[in-house]
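Rule-based calculations on the coordinates, nothing more; no lab input. Please read all numbers here as calculations on a predicted model, not as lab measurements. Cβ atoms are built from the backbone, for glycine too; each structure is taken alone.
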Structure P
Amino acid sequence: MSRKLRAALLTVTLAAAPAACGSVEDDDPVSSSSDGAFSDAFPVTVKHRFGSTEITSAPERVVVIGNGGTDDIDALYALGVTPVAISKDALSSDGIYPWLKDKIDTKKTKLLDTLTAVDYEAVAALQPDLILATSDFTLDKDYKKLAAVAPTIGYRTAWGQQTWQEHVQVVGQAVGKPDKAAKVVKDTEARIADVKDKHPGLAGKTYSLSIGNTPAKIYTIASEEDFAARLMSEVGLKLTPSVTDIKTVSGSPTGELSFEQLDKLDADLVIIAFTTPDLKKAFEASTLVKNMSAVKKDNYVVTDVATISQLRSPSALGIPWALDNLETGFAKLD
């Protein structure tokens, strides 16, 4: 992927992300149809921004479109459903989301390149009976063409506004597994609670969460309304007040800082990711950074872009992975 396209994807992420037949597995000890979905769950109608989508029977060939997050993908795998195709991870070399490397089998699931455009003919060739596109940030132009291929479910009101819990519930409804979806939500919420219980020292402590993907500029979470901030608050942390009144990007929860403002990132815990080693080097060379109390106390953590992206657009299986990646930082505040 070109640097320009990579930067474009990161901007979207920050400013708010013939195939083998799919299979369905279910280990619930209750009566279900042979494909693992509950036969009495259909027909079902799912309402969304673009209308209502009726699903008359348990879908067997599910395609997921969208580079704006992995909520639909995570929900399917958590529910025991293997999609016939998904949008690939444009940030990884193999196209597989890092927290799903033990889930995605490319012999069963085709990886689609949908970063710049959706190949509708390629999607149609997969013969899907359901398309999940709630994370497709270009769905305004994609929906009619996708819906002409197969029943398509879009985001509820606007792109990036649904919680990860709502994504799981919608997918569970669409594939006939609402009860299992409720369990997935409960289990994931329990994993978050486990982090809070393990690290009581996080309670009331401040943090900043940022990414460096362009020279002389840092993007940082600037609002408690951001999904990442909501998730961090669930483990006890709160945004450092110095970032909550900075310039935001197009009205999003993301703030923009020049290198002359880097001291605003100081907090009990400073978390940041960089897209290149040079950007990291330039950041750490700043006197303002060297003088941060977090840096002097060794409460400065460099993570990867995938972790920041997952926190910004959390999904059922990605949340525990991202929190595990921050374990070293959390432990610093115990």
Structure Q
Amino acid sequence: MKGYAMLRIGATGWIEKERPVCGPLDAIVRPLALSPCTSDVHTVWEGALGDRHNMILGHEGCGVVDEVGSLVKDFKKGDRVMVAAITPDWSSLEAQAGFCAHSGGMLAGWKFSNFKDGVFGEYFHVNDADGNLAHMPDKISPEEACMLSDMVPTGFHGVEQADVQFGDTVLVIGIGPVGLMAVAGANLHGAGRIICVGTRKVCREAAAAYGATDFIGYKEGSIDEQVLRLTDGKGVDKVIIAGGGVQTFEPAVKCLKAGGRIGNVNYLGSGDYITIPRVEWGCGMANKVISGGLMPGGRLRLEKLGSLIALGKLDVKKLITHRFQGFEHVEEALMLMKDKPADLIKPVVVL
């Protein structure tokens, strides 16, 4: 089969590989729609996960089941399915301990384009199919299902990590597609004021539609100083970090109230350490909690989040700014994510 792969750090290209083999608990899926992610950019051009050779990229997609293993109960050939970017081994000890995203080791629930070939192939393999696939509702298009692979669950997980409550003042740092879903999730959780850090017009317009109330730009001065001015020196109850780098934690801590929480879902692709300001962290005793998590995958989460779209409570179409028809456009879509033109939020390739 044909696939679009990371050849080595800094290089990508089309390759030929054997069709994946289906184990007794697994499924082989033929994609219906695919979407590249900034994580693919970090993986290839920053070498964030280390070198990978001829590894098919991609972790956002949906498709049609082409084959199932002998022990798969709830799916059959021809089913339209959604699949999350994170596909845990649900019988693992880590999953039983409540950390399914790390089944088999730290970040090991993230298998696509990390430990095995991703979804940018003519076929892709899904482990533990009964736990990691979900039937695609008729009311959800393949384009929308792609957003359920990573953008929606990751943005919402930032909200969960920050423990957003009714009436909270929330700061969302970075309003790319994940940050936009953090805004939408915070709004659904009942946040009051939602302050966003981001400068691109297309992202600000989408964020406002999802519930953002205020905007600041990192190019316009220190994030924490701008937030403190907006809040009359009080700061914010919660912070969701969905963009930036290792330096972003410093202003987040500085403008967070004592007892507040930071939820990080940003993929830190470079740098060795993050900086936490000692004084603003209350010399270590301000009860300012930093929680970073890889979003959990799994069928139940996909079904629940999918119901929000099917019932009209969440519109993910605002995320999709560029559409392509045909598998051969995967490369073009990925390069858009790498170059990030001003009018881009998210590209989708429909097969």
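Numbers below:
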item	result
Structure responsible for 0.20, with FRET efficiency 1/(1 + (r/R0)^6) of positions 116 and 204 (r between Cβ atoms, R0 = 35 Å, to 0.05) calculated and labels P, Q on offer	P
Origin of the value -9500, where helix-only ellipticity at 222 nm (-39500 (n - 2.57) for each DSSP H run of 4 or more, over all residues; to 500) was derived from one of P, Q	P
Comparison of P, Q - label where FRET efficiency 1/(1 + (r/R0)^6) of positions 108 and 260 (r between Cβ atoms, R0 = 30 Å, to 0.05) is highest	Q
Parent structure of the calculated result 15.2, given that mean count of other Cβ atoms within 10 Å over residues 156-163 is the read-out and P, Q the choices	P
Structure with the greatest value (metric distance in nm of label points 7 Å out along Cα→Cβ at positions 236 and 268, set P, Q)	Q
